[in-house]
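Pasting the structures in now, so scroll down.
Every number here is computed from the coordinates shown, using simple stated rules; none is lab data. Here the structure is a predicted model, which means the values were calculated and not measured. Cβ atoms are built from the backbone, for glycine too; each structure is taken alone.
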Structure P
Amino acid sequence: MKIAELTIYFKVKKDLNLPAYKGSILRGAFGYALRKVCCPFSSRDCKECLLKPKCVYIYIFETQRPENSAIMRKYENIPHPFIIEPPLDNKTEYKEGDLLSFNFILLGKAIEFLPYFIYAFEHMAERGLNKGRNKLVIQSIKQGDDIIYDGESKIIKNKVKEKELKLKKPKKLVNRIAIKFLTPVRIIYQGKVAESLDFSIILRSLIRRIGLLSYFYSQKPFEIEFKELIEQALQIKTEEAKFKRIVLSRYSFRQRRLIKMEGLIGEAIYQGNLSQFIPYLKIGEKLHIGKGTTFGLGKYQLKILS
C-alpha cells in the first residue's frame, strides 16, 4: 500500500485563537475548502450529482464502497484515504508571524490528487480556520526536507515521493512492548467506546483497519489471518496500564451541531509472544487506530522493550 507523508506550514497573518486539540477544526476547514475547489454545484446534494463518480471531494470525504467490493457490503462508505495529524501541543493562541503546521498523510490513489489539495489549502488560508478571513498564508508544503510546494511563488517544486507500506517481521523475538497514545483513541468494542485497552482490543481494531485500507487502496492487499491473530492476541498480558478518559468536542458541519466524543489517552506495557504482531503495530503508527483517524485521533508510538 502506497503512502505519502507531507507537512503543511501555514504562517499566521493575524492573531488567531484555536482549540487545544486542532484536528477537528483542520479537517473541517479542509473538507469545506476541498468541496469549494472541486464542486461547481455547492448547494446540490452529492448523492444525486452526475459528477459523483469522478469527483475528488467525494473520493476523499464521502468515500464510497466500490460496487464490485467483496467486503463491507452492508456499508455505503469505506475508510477515507487520508489522515490529518494536528500539532501535539496544546497551544491555543497564535500571534502574527507564528507558524501553524500539521501532517497530511495520503494513501493509494489519493496521492495523485495533490494539486487539488494544494488549492484547497490555499482556500483554507484565505478563508481562515474560524471567524475572520485572511488570517493565514501557506508558507510551504514539505516532505521531509524537500519543498513540494512553495507558498510564495505558488509553484510545485518537487514531485511527491511515495513509500510502500510492508509487513516486515522483526529480526529478534519480542516479548515486551510499550504503546503510548499521543492523541485520544476511540475504539468501539461490544457496541461502545472501550474503557480499557487490553491488547486483544487494540489488535482487533488495528488489523481490521489495516485490512480495509489495504483492500481498498492497494493493488495487492495484505494477506491477514484475522482469526488466528485475534486468538493469539488474547494470550498477551497487560503488565501496566495508565490511561485516562478524555472528552473532546467538535463541530460537525454536516450535522450542524457540536458533538462530544470520549476517548482514552495514556500508555500501557504488554508482555507475551509479541513478535507476530510487530509488523502490524509498526504500520499502525502511520495509519492510526480507532474512530476519528482523519482528524488525528488514535495516533500512537510503539516502543520495543525486550
Structure Q
Amino acid sequence: MTILVTGGNGFIGSHLVDRLAQEAMVVVLDRRERRYDPVPPGVRVILGSLSDRDLVRNVLTEFGIETIYHLAWSSIHESATRHPVADIESNLMPTVGLLETCREVGVRRVIYVSSGGTVYGLPQTDALAEDHPTDPINAYGVTKLAVEKYLRVYHHLYGLEYVVFRPSVPYGPRQNPLGRQGAVAVFLYRALCGQPIVIFGDGQTRRDFFFVADMIEPLAQAALRTQGSNQIFNLGGERSYTLNELVAVIEEITGRSLTVRYEPARRIDAPHLHLDCRAAAEIFGWHPVTPLAEGIRRTAEWMQLVKLLP
C-alpha cells in the first residue's frame, strides 16, 4: 500500500506520517519544505500545492496512490472569516479539484481531517455527537463542512470511499507556538519565555484539549485496517477545560506566572466545546489517554529539545 498525505509536514500530518511509515509506503505532498523533526526513512516528500492539478495527477499516477489523507489547509478561523474568498480559493477549490482527480485516476479512499471545533457552531447540548446540527459561525467551519458534503457527493455518484474525522483541539509537539491559534502551544511557549498572553473573553471559554499522539491511531486505522468506511467520527478530550484552567495548569507545570490580558470575546468562537466520541470508541476502540498536565509537560520538553526557546 502506498498512501498520500497532503499537509504531511504539518503538526498533525507529521505525526500521522511517522505512524503510517511503520506499515506502509508514504508520500507527502506539502507546500512547506521542512518539519520540526526528521522525516522517517523511506518517506517521499513532494513539494507543491494542491492547486497544481498536473502535479497532483502525476503524484497519484506515478506512485499508484489508492488512499489519500487530506490535511493540507492554509487558513485558520480568524483568517478564513476575514478573507472568505481567499479561503475558498486556497482551500475549498483545490480540495474539490483533488476529488475530481481522485475520480479520474481511480483513487479508492479519502480520509479527511475536518474540524470538530467549528463545523457544529453554537452547541445545543453539553456533549456534541456527530448528529448534532452543523451550523458554523465562522467561515473556516463553512469550508471544512463543505468538503465533508463533497465527499458524500463523490461517494454517492462515483463510489469514492471516505472517512471524516472531526478533532476538537489537539495540542503537543510540533505545533507552531508562534501562530495565532493553538492555545496550549502559544500559552506554554509564552510562559516559558516570560511573555504575556491574550485571552478573548473572560477566560471561561471551554475546550476539550487532547494530546496529538492520542489522535493518530484511529486516523491510521482508517487506512491500514480500512475501518470506519463512509462515516464521520469525533475525536476529543475526555473533559473540557476553561482557558483560565489551562493557564493554571501551565503555571503549575512551568513554575512561572502568566500575565494575561483579557480582550473582548470574538463572535467567531463558540463559548464551549466538548465532543461526544463514543462512535470512535466503538469502531476504533479509541479514547484519549494522556492527562492534560502530562501532555503539557511533554510539549514543554519538546520545545526545549528542538531549541525553540530563546
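For which of the structures P, Q does the calculation of FRET efficiency 1/(1 + (r/R0)^6) of positions 44 and 204 (r between Cβ atoms, R0 = 35 Å, to 0.05) return 0.15? Display every interim value, and only then the final one.
Working: P: 0.35; Q: 0.15.
Among P, Q, the structure yielding 0.15 for FRET efficiency 1/(1 + (r/R0)^6) of positions 44 and 204 (r between Cβ atoms, R0 = 35 Å, to 0.05) is Q.
Consider the structures P, Q: one of them gives 0.7 for distance in nm of label points 7 Å out along Cα→Cβ at positions 244 and 260 as calculated from the coordinates. Say which.
On the way: P: 1.8; Q: 0.7.
Computing distance in nm of label points 7 Å out along Cα→Cβ at positions 244 and 260 on every structure in P, Q gives 0.7 only for Q.
Have a look at P, Q and say which one yields 0.95 for FRET efficiency 1/(1 + (r/R0)^6) of positions 100 and 164 (r between Cβ atoms, R0 = 30 Å, to 0.05), as calculated. Mind showing how you got there, number by number?
Working: P: 0.45; Q: 0.95.
Going label by label, the one that fits is Q.
Assuming 25 is relative contact order in percent (Cα under 8 Å, 6 or more apart) as calculated from a single structure, say which of P, Q it is.
Traced to structure P.
For which of the structures P, Q does the calculation of FRET efficiency 1/(1 + (r/R0)^6) of positions 20 and 60 (r between Cβ atoms, R0 = 25 Å, to 0.05) return 0.90?
Values: P: 0.45; Q: 0.90.
The read-out was computed on structure Q.
A value of 0.05 was computed for FRET efficiency 1/(1 + (r/R0)^6) of positions 116 and 228 (r between Cβ atoms, R0 = 25 Å, to 0.05); which of P, Q is the source structure?
Working: P: 0.05; Q: 0.95.
Label of the originating structure: P.
P, Q: which one has helix-only ellipticity at 222 nm (-39500 (n - 2.57) for each DSSP H run of 4 or more, over all residues; to 500), as calculated, at -11500? Mind showing how you got there, number by number?
Values: P: -7500; Q: -11500.
The correct label is Q.
Supply the structure label, taken from P, Q, corresponding to Rg and Dmax of the Cα atoms in Å with the calculated value 19.9, 57.
Numbers: P: 19.9, 57; Q: 18.8, 56.
Source structure for this number: P.
Where is distance in nm of label points 7 Å out along Cα→Cβ at positions 140 and 196 largest, in which of P, Q? Can you show the working numbers first?
Details: P: 4.9; Q: 2.4.
Between P, Q, the highest calculated value is found for P.
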